[in-house]
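What follows is a set of structures to go through.
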Structure 1
Amino acid sequence: MEIIDGKLTSSIIKDELKEKVEELKKQGKTGSLAVIQVGNDPASSIYVKNKKKACEYIGIGSVSYELSENTTKEKLLDTIDELNNRSDIAGILVQLPLPKHIDEDEVIKAISPKKDVDGFHVENVGALCVGEDGFVSCTPAGVIELLKRYNVEISGKNCVVVGRSNIVGKPMALLMLRENATVTICHSKTKDLKAICKNADILIVAIGKPKFINDEYVKDGAVVIDVGIHRDENNKMCGDVDFDSVKEKVSKITPVPGGVGPMTIAMLMSNCVKAIENM
């Protein structure tokens, strides 16, 4: 069994991006990432801090907007509009979740697709669907990067994606299709989930339930990617996969923490560099 180390891989990617940013600067190409946070959700604040740190590390600017919890939708949309029109801003990111009174879909659609480094805009999702170039959402892109860098053969393999969210499950399935896997998407209404998962050469789990997938769902020698992140009853971090239960059966597996998580920010930085290239 091999551990797929997302922490190590993400630091390698950030070093590669650092070099790329230096090259772009020599060509006179620079740009910053604008991060907007509404309210002060503690988890969001940590994510925002990590994103700023990553920008600093690879050598791109970051501008942050910390808006109060009761900011109006109009004020937020005005801020986005201003950033869309600023030539020094390469990427715009609105930290989710937003307070209940603001419609997330409307906010995501307001970001220029050319600056949508999260890859959530309907134009970028559509581009992924039809195989055109665009920004791909960071977590699924990170999973593909991990599989490739750990030499996991994707083409022709049975891939099962558990979860159908717009942020992970759906784009994940599309990316695996693009890599010529045979893809099955499972969700809360799927019948006989165990049997389907057991057929997977590559099992990608983004179901949002701690330690839900145990050894009964996994076939011998499968590659297991765990996108979930939770705290267990002892306040220890865990994923959607019961790591201890499945580790003896798999050929490769991502741990939690230190698996997919760090890759999300690495791929966000990759999208930011791409946005600067496209400016």
Structure 2
Amino acid sequence: MRFDRRTLIAGGLAASTAACIPPGPGMSGRLASQLRIVEASANGNLGAAIYDTGTGLFVSHNGFARFPHASSFKLSLAALVLKRIRAGTLDGSRVVAWPESALLGNSPFTTERVGQGATLRELAEAAQKQSDNTAANVLLEQVGGPEALTAFWRSLGDGKSQLDRYEPELNHVPSGEITDTTTPDAMAKTVAELVYGDALDPADRSTIRQWMIDTSTGLTRVRAGLPDGWIAGDKTGTSLWPGMRSVYVDIGFAEPPGHAPLTYAAYFRANEQHLKIEPSALAVLADVGRVIARLVATGSA
């Protein structure tokens, strides 16, 4: 009898949640075992953390392992820009221009506005919602470089995340490197600080949350595994840099009806080098979404 990957995962998750699991440390361990099942069926390494903002429950697999940010750093960068605009240290309405020579791949907004320029707030929105690479580099220069974003993470209590380079070099992170990396545990908590904590003014938290909801690149990743009716938002990242094994990232939040919000950070480094985005790798992150759904289902049973 032959079983495909989806059948194996579904069977493993069902077996591990056949009994009603009360909330608590035991539940965290059982859900972490589900993440291990996901990794065992995938062709690569998975790191994932899920944080329940209501109960404080934390579910983690390879949570202390280092993974590249890829474009997921742009969520924190957009938040930092909004925070500085609110503080008056940046003028959100100031128009910044860039030369055509500065344009990078995947820069739809800045390509359209080359020669015309855009406000810092517009660039922050483009960096988050469209993952515009040129917008991210322009913003990094405005806030004081990658080290300024690292300092922002430290101010949030995130002692692990760091950014060291600009686009596109920051995507070149072979296994074992620390440069331009984070950990799932650290980033799941950082997302919670940005969307639900006191890191930002309430109005800016609302803006970041809506920008994340409007970001469509995550619809085929963790959000694909969440039940219909949940509100969710995220920021993705992908690195297909030759010679380092492809990396797929998704960080975000989920708001189940009648349940406190959850935040998550999921990273998958494939064992293979991909020339283009592979649906099988995206499916691994969607399976993380299914584990998030089971956390809510078992915790509410």
Structure 3
Amino acid sequence: MKDLTIIVPAYNEEESLPAFLEGMRGYCQKNHFKLIVVNDGSSDATREILDKADQSDTLTVIHHKINRGYGRAIKTAIERVDTEFLITVDADGQHSFDDIGMLFNHLMAVDADMVIGKRDSHHGSKYRRFGKFMIRSIAKLLMSFQITDLNSGMKVYRSDLARKYIRLCPDTMAYSDIITLVFINQKHLVLEKDIQIRSRISGDSTINTMTALDTVLEILNIVILFNPNRIFLPLALFFVLAGIIWGLPFLLRGEGVQAGTLLLTITGLLFFLLGLLAEQLSLIRRSSVD
């Protein structure tokens, strides 16, 4: 048995799931991989399709009674993984089976901790590409990394590290971005490898503007966890400098210290103190995953 489990979160995929599941099961049996499919509270016939599939040592099916989120579906599967490595694959048929083995072999060859399936930069609509660009830009302002496709749904990584870090990851679509940033911040080797992306078999993507906003908030949360002063220190310096620039002309004219100067300076000091407090709290939280 090769030491890889394929995780497939599925939500309302009744149209694409039969063909996808048949092909994926055959691929897993041929390569001796394990397969876990998590039905995330689908309201269509996804549950019935999965229940009709013969579960064996190759296939495990898990049902959520209600929709708990893309990230929660992956975390549920990770808790059941008993192989050394795992890979996440979408159920909409966009990912190529050949890329599963390619990413896994690359991870093994270079002894990486995570390998991300990098999609073509022109994949998706202009609106979606712009959203991904903004999310990546915000993340790079706050963190140092070279990864370009943070939210790719196809990633292969070590199962023990996944179990260690999933408590830090959200239950939403932002999971894909955050698990990558956690691996990077914990100084694990994270690489990218080009993959093929095909058109969805059916249905529409559930990713929208609110998904992007949620991802930005989750990125801010993870930055505050690992390096809060990347946020608080620049804010503190900005307000203190603004206070000096505002008040210096008045002081040079002998008009004393202005209320605006005091307000800006005190605000800067408060951000500095908040940064110190956040740093202490982050040390306590980080100790739980080190």
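Values quoted throughout were computed directly from the atomic coordinates according to the rules given, and no laboratory measurement underlies them. Remember, predicted model here, so these are calculated numbers, not experimental data. Cβ atoms are built from the backbone, for glycine too; each structure is taken alone.
Structures compared: 1, 2, 3; top value of FRET efficiency 1/(1 + (r/R0)^6) of positions 95 and 239 (r between Cβ atoms, R0 = 30 Å, to 0.05), i.e. the largest, recorded for 1.
Between structures 1, 2, 3, the greatest calculated value of distance in nm of label points 7 Å out along Cα→Cβ at positions 47 and 247 is seen in 3. Looking across 1, 2, 3, the calculation of mean projected area of the Cα convex hull in nm² that yields 15.5 traces back to 2.
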